[in-house]
Each structure stands twice: as structure tokens, then as C-alpha cells.
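Next up, some structures in C-alpha cells.
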Structure P
Amino acid sequence: MVALDRSENVISEPIGRGKISAAAIGRLFENKIDNNAIACPDSYKSFKKFARESDLELVQLPKDKKKQGIYHLQHVNSFHSRLKN
């Protein structure tokens, strides 16, 4: 799991392979997300539950989109690519 904040600070931790539960996402981000944060994940279903349980605003991009208005996944996708290389 990888996340970047607006200052491009990285939160990165392996939390499993395949499907990741909302509880695992919650453990990773516990005490690391401001109450005013806006979560902008891909279309993975567990993020909906995580955002609802964490009372976070959620802007979730459809599977076929990498960008929607000011919201995009490019920073995280780029970081994933660098990790793989």
C-alpha cells in the first residue's frame, strides 16, 4: 500500500497481497490522516468502506480513469513503477 500526501510525503508499507481489507487500510493509516483529508484512491471497494468508517471525504476514480478534475493517481502510480524497477 502506498500513499502520498500533498507535500509528497510517502506512506508505504506492505500489508498483503491481492485483496486488502478496509481494516488493513485503517491500520496502515491510523493516526496518519488529518480529519480534513480527501482520500483519492483507485476504484478498489475496500477504500469505500475505509473512508466511510474513517469519516473521510472520498473521491474515487473509475477503473478506466487516472485523472478526474484536480484528482489524479499519477504520483502514486509513478512511485509504484519506481519500486518495481
Structure Q
Amino acid sequence: MCFEAGPIAHAFRESGRAEIKTRAEDEQAFVLHWLLTFALEHGAEWRKHAGDVLEAVIAEAKAAVAARKEALATGGARGES
């Protein structure tokens, strides 16, 4: 479960869409709850809908990480111009 839930929780955390504690139990609880809402709302089509949202979350997470790296590289994280 950790190996499946961890990367999803990390993407949500990095994207800024969710504040999730870093404990494996908290990550698993978040992901299970998130996926169950899709199953309840969309039935057999849950995987497609969750996948669509997850693609956007991953893209946002990658952009956020890249922005932080850029800020660190240019000194922006320390308030320098």
C-alpha cells in the first residue's frame, strides 16, 4: 500500500492541493479516502475520473518543484534579487 499511496500523496502535497502529514499512515488514509470518493461518485468509471484529476495534480506538482528549484538557483528563496 505504501508504494502505491506514497507517490500520489507526495504529488498532492507538492502541488499544494492538500496538506498531508508525512507519516505513511496519513498518506494512505488520504489516498484511500480520495479514491473512495471517486468510486462512490462514479462507480465503475472511478479509475478514469481519478486518473484525469491525478494527471493535473502531477503536472501541478512538477511545476511547483521546478519553480522552487528555480527560486533556489536564482537566490529567490533568500529574498535576493
Structure R
Amino acid sequence: MCLAAPSRVVEVRDGSAITECFGQLREVSLLLLAEEVAVGDYLLIQAGGFAFERLEAEQAKEALELMDELMALGNDERSWGHAA
């Protein structure tokens, strides 16, 4: 199973885009997308660096909030049953 975090487009280039996710910038290929991509769009990106789906902003923001909450739980030792 693969989990893709929505990445926000910050720049569009010829056939590629610069995206941001959790503070990390990444250049990704747009070759697999049939639709136009614009700054501010959210994309799902395969591990190989190919964007494969554009998401609605609300859907992307909900997913990012949930992922942020899950990561915070993972960083909390008490969530793993360890003594503080």
C-alpha cells in the first residue's frame, strides 16, 4: 500500500511543477496528468516523482490535517504505551 500526501503546487514549469508538502519542496513530473495544473492546486505524487491526480483544495486540506494529527500522535510516546 502506498500513502500519498497532497502536495500544493507553488510553480508550474514546462511539463513539471514545484510542489510543497509539510515544508518540503519537490520537482515533480506532470506527464501522467491529462488536465491543466495551476499554482495553488493540490496533487498526489507517486514515489517516482510523477503527479497522478489533482485534488480539490478542501479534500486536500482535510487529508493534510488528518495526516498532521496522526504524525503528532506518533511523536507522543504515551500513544505507544511507553512510560513518560
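No value in this document is a laboratory result; all are computed from the given coordinates. Predicted model only: the values in this text are computed from it and were never measured. Cβ atoms are built from the backbone, for glycine too; each structure is taken alone.
Once distance in nm of label points 7 Å out along Cα→Cβ at positions 18 and 50 is computed for every structure in P, Q, R, the highest value turns out to be that of R.
Matching task: -26500 is the computed value of helix-only ellipticity at 222 nm (-39500 (n - 2.57) for each DSSP H run of 4 or more, over all residues; to 500). Pick the structure from P, Q, R.
The correct label is Q.
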